[in-house]
Each structure stands twice: as structure tokens, then as C-alpha cells.
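Below you'll find a set of structures to go through.
Here, each number is a calculation from the coordinates, and none is a lab measurement. Here the structure is a predicted model, which is why all the values come from computation and not from measurement.
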Structure 1
Amino acid sequence: MTPNDSTSSADAADLEQSRRETRAAFENRALMYAYLYDELATELGEERATEIMKRAIRRRGVEVGAKYRDAASRGDLAEVARIFVEGSPAAGSLFEPGVEEAPAEDRLVLRMTSCPLVDAWEAAGYDAEYIDHLCEVAAEVDHGTFEGAGLELVFLERQPEPGGCRCLLELTIPPALAEE
């Protein structure tokens, strides 16, 4: 074994440890969302709990959207896609991001084929309907992110929906921006 072999082996072990810790943090976030929602729903009702959580989660997304803003303002959806894929946590191993449909005519479709939040909710034994609701709430971070970038987002498919196996995010440049 050469010194480089032991270094690369140690680096691989560190990377794997980091991925496990990052996954655990996302799973923890998922359970906190569920517990917060449960407490808010008990105190305020399901509708108000949903509204409050969505509003708070969206705020964080708007802040995250800054990393896409420059590319979006130039109409460079290929760059938006690159940032999305390359910036995914744990080198993409948590959400498995990709481009479903390449940018064309002010439109891009991104995909995620895995979700540590959904995995955590399933492991906790929540039923499909509740997971879908929690996912709708958690997805506000995506709505906020692309709103903050100046793009419009529509989910074409979400993983926990009946028949869903991935999330498809359609991003478009708003007409006012596209005309500039």
C-alpha cells in the first residue's frame, strides 16, 4: 500500500461519513417538520398549521434562491440546471438530481429521484396521505428558492403522490423577464 492509497482510502471513508451525517440531518429535519406540524395543527388547526409552515419554509427558500439569481436573470437555464445538479448535498446522493428536459424556449424540467425526507417519514410509519401533505409543505423551500431566483416553478410530479416515483420541477422564465 502506498501513502496515496491510504490517503484516498481515508478520504473515501471521510466522504462516506459526511454523507451519512448529512442524510441524518435531513431525516432529522423531516421529523421536526412532522412534529411541528402536529403541534401547530393541534393548537391552530390543520389549515393554519399548513399556512404557517409553508410561509416560514418558503422564506428560507427565497434566501437560497440567491445562488440562481444571476443565471436566471440572464435567462441561462442551462446554468440554473448545472447549479441545481452540482450543488445538491452530498454530491447528489441524497436527492439524485438531474435534468429531465434540457432548457428550451424559456423552460427547463429538473428531477429528483430520491428524497431523505420522504424516506424518514416512511420509516416513521406515516401513511401515504400524511407524507404527501408533509411533502407539499416541505416543497415550499423549492417554490421559494426559484421565486427568489426570479423563476416560476410548477411541480409536474411529486414523489409521494399516487404513482409518483420522482419529483419533476418545471422552471420557466416569467414572460416579463423573457421579453427583456
Structure 2
Amino acid sequence: MSYLDERARRVISANDSEGKSYITKDELTETREALPAFVLNDLWRVDSLPVKITDDDTLTGTVVNSPPSAGLVVRIVTFPPESAIEESAYNASFDKFHGMESGIGDDEKGMHGTLAVDIVTILKGEMYCRFESGEETLLRTGDTIINRGTKHVWSVRGTEPCTVVATVLSTDVLAESLVSAAEPR
């Protein structure tokens, strides 16, 4: 199976009128997008926190990069090995999903940032996360990285795809404010 065929199953539970738990949905998510540089499967989206325990998700069927202004998105993302993607297709994927040209003003293709806190855990495989400073870290199955509005690039250097779960939390930071939100080193 190609990484482009990756699908994510979601099982949702609830309590019935008698307070007993049961499964309300067991399905492959319909909110997915397969691009050459990554495949996204959104599992859950809420517009605001805290949520009511009885609220359903707010997925619309279309993958949207950022979470709602007071909410979050949980998604499964699969990245293929770098060697499996042509650079033009890689850049087009980032242009489409992130709404900006990949690498503009940066020396590295795929360098991008979000105005969110991204909590990313490796489910299968391994990949590097590299930052503007040139620092990088190798992430393996079970490892978690928390990117807080930072520019970064993902790099799968092996021969197998890497699959992650990402919980993307909204923030109160605007693009112009990223520098002022910096922490001292």
C-alpha cells in the first residue's frame, strides 16, 4: 500500500440515557487530504475549550491547517521518505496546505511555521525536525515534540514513511507577535 492510501479509523464513544457507555461511531475519517509531501487524516476538531462532553466534533469534511481560534484539531499525518518525492511536488504540497510558498525567505524547502502549539507524537517510523538555528533532533516511535509557533521542517531520511499524531492547539499569538513572544536562550 502506498502512503497516499493511508486512512485513519476513529472510534467515538458516549454515554446513553441510562449512563452506560457505548460506541457511537466506528469509521474511517472522511476529513482527509492526500498530497505528495504528506497525507492528513483529521480525527477530531472542536471550536472552543472546554468542550461539553456531549458535543460532537466540528469536522467539515475539508482539512484546514489551523485549529479554530479557541479550539483544537487532532490529526494523523503520514510523511513519505524524502527520496520518494520530487522537490516541485513537495513545495506544491506545502504551498497548498500552509498557504505560503515553501522556503520563501528560508534556505530550506519545507521550512514553515504555524500560529499554534503543535504536539506531535511519532506513531511509526522516524523523522528529523530541523529549526532555523540549524539545530535538529531525531524523533523515533513514541517520542513527542512540542512546537510552539516555531518555524521547522520535517525530514524523513530513511526508506519507510513516518506516521504521527498531531494535536494542534490554537494560541493568542498573531504572526507579528512571534518575535515578541520569544523566550530568552
With mean projected area of the Cα convex hull in nm² derived as 11.9, matching label from 1, 2: 2
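Tell me which of 1, 2 gives 20 when you compute relative contact order in percent (Cα under 8 Å, 6 or more apart).
2
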Out of 1, 2, which one gives -20500 for helix-only ellipticity at 222 nm (-39500 (n - 2.57) for each DSSP H run of 4 or more, over all residues; to 500) as computed from the coordinates? 1
